[in-house]
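Values quoted throughout were computed directly from the atomic coordinates according to the rules given, and no laboratory measurement underlies them. All values derive from a computational prediction rather than experimental measurement. Cβ atoms are built from the backbone, for glycine too; each structure is taken alone.
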Structure 1
Amino acid sequence: MCHFIKRFFGRNKDILKIEETDLMKKFLIVGLGNIGEKYANTRHNIGFKILDFLTEKEDLKFETQKLGDIATYKFKGRTFILLKPSTYMNLSGKAVQYWLTKEKIPLENLLVITDDLNLPFGSIRLKTKGSDGGHNGLKDIQDKLQTTKYNRFRFGISDTFSKGRQIDYVLGEWDDEESKGLPERLEKSIELIRSFGTAGVNNTMNTFNGK
């Protein structure tokens, strides 16, 4: 009887270890943006644009589900849950919290993609923590998760706007020069996402930050 109990609980421990390992191979990649055609090609929607580029390249489809559009991307034994929140930028945290919980994804496997005025156009920077920097999407995520310690992928949109025109600039569409440079920057962004899941956040920062 004792032998049976030991075998039973030993097997359960093995199952739990396997489940934990599987969870660590699952990632939530959140692209921030605003829903609606009028926002589709704006600088503020770079998070959506990067995930759209990835799904088109891999012939995947987004499906509208609770609080956002979802696609699943599998790469080298990893599962990437791609999320475009449908809550509008200022309420992004609700969708992030819901899908982290639903998919049982650990916080360290969350990556949030956002635009950044403080970086030159096309520059990419991965950080494991930080302030919201006045970004309403990040502010809501921080509020819902109750932490500033989550991974964010910042895509530079530069700050070449005149005084008082920040909102118009952020919600404006890419100019001709930016549009020419975007495809290569989108490819680099996809490489970063893959690396985040396969090589880990520290290796990815060393490889991609400032590139």
Structure 2
Amino acid sequence: MSADRQRQTFAIHPYRIFVFLIIAAISVLFMSLTISYGYTRFEKGIDAIPVPPIFLINTLLLVASSFCLVKAKKSYRNDAADPLKTLLLWTILLSFVFMISQIFGWLQLFENNLPVGLNNGVSYLYLISGVHFAHILVGLPFLISFYLGARKSVVEPVSELLYFTDPEKKVKLDLLTIYWHFLDILWIYLVVFFAINSII
């Protein structure tokens, strides 16, 4: 049986199952980390940790990158090659800016005399934001690969037709969008969680 026939026997594409399992695992990981942070802070009476203001800017950057990916997905469905490539590139650039901005956020913590290892609460803040950073980093190669594939394939009418009618490409773009939305929601949750903890 060919690989295409094998994929057709699945009610849900294997890639979807894999990505949703990853999202579920990441959700459990971050839920465990934030609960542990809250427990440690209140159990040991650790002072509130201020959220660096740049974390709020980072939220806007991540949401903007996700918005560009949504528009890219719409361009793919409309067979619009140039907007697709442009929006994918913007998604990548905004994601890189987010990561650079995140590093500045950690530097702000250092400047506020909150270095790594000062106490368990501060360590959790670095750990949780760092693990989220790592998941952005892990997703970027797939995003860059999709962008480079679009640049390589969408060059003339025949290859463009093959590219936009490839169901595998549609699934991959759908899953990239879902993963990026998930990272958005996760980051917003983390910022709100730490903001609430900083005032109670």
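General remarks:
- Identity of the structure behind 24, 11, 5 (criterion: semi-axes √(5λ) of the Cα gyration tensor in Å, for residues 104-143 alone, calculated), options 1, 2: 2
- In this comparison of 1, 2, the computed figure -29500 for helix-only ellipticity at 222 nm (-39500 (n - 2.57) for each DSSP H run of 4 or more, over all residues; to 500) is attributed to 2.
- Parent structure of the calculated result 55, given that percent of Cα pairs over 22 Å apart is the read-out and 1, 2 the choices: 2
- Answer label among 1, 2 for the case where mean count of other Cβ atoms within 10 Å over residues 48-55, calculated from the coordinates, equals 18.0: 2
- Value 33, calculated as relative contact order in percent (Cα under 8 Å, 6 or more apart), assigned to which of 1, 2: 2
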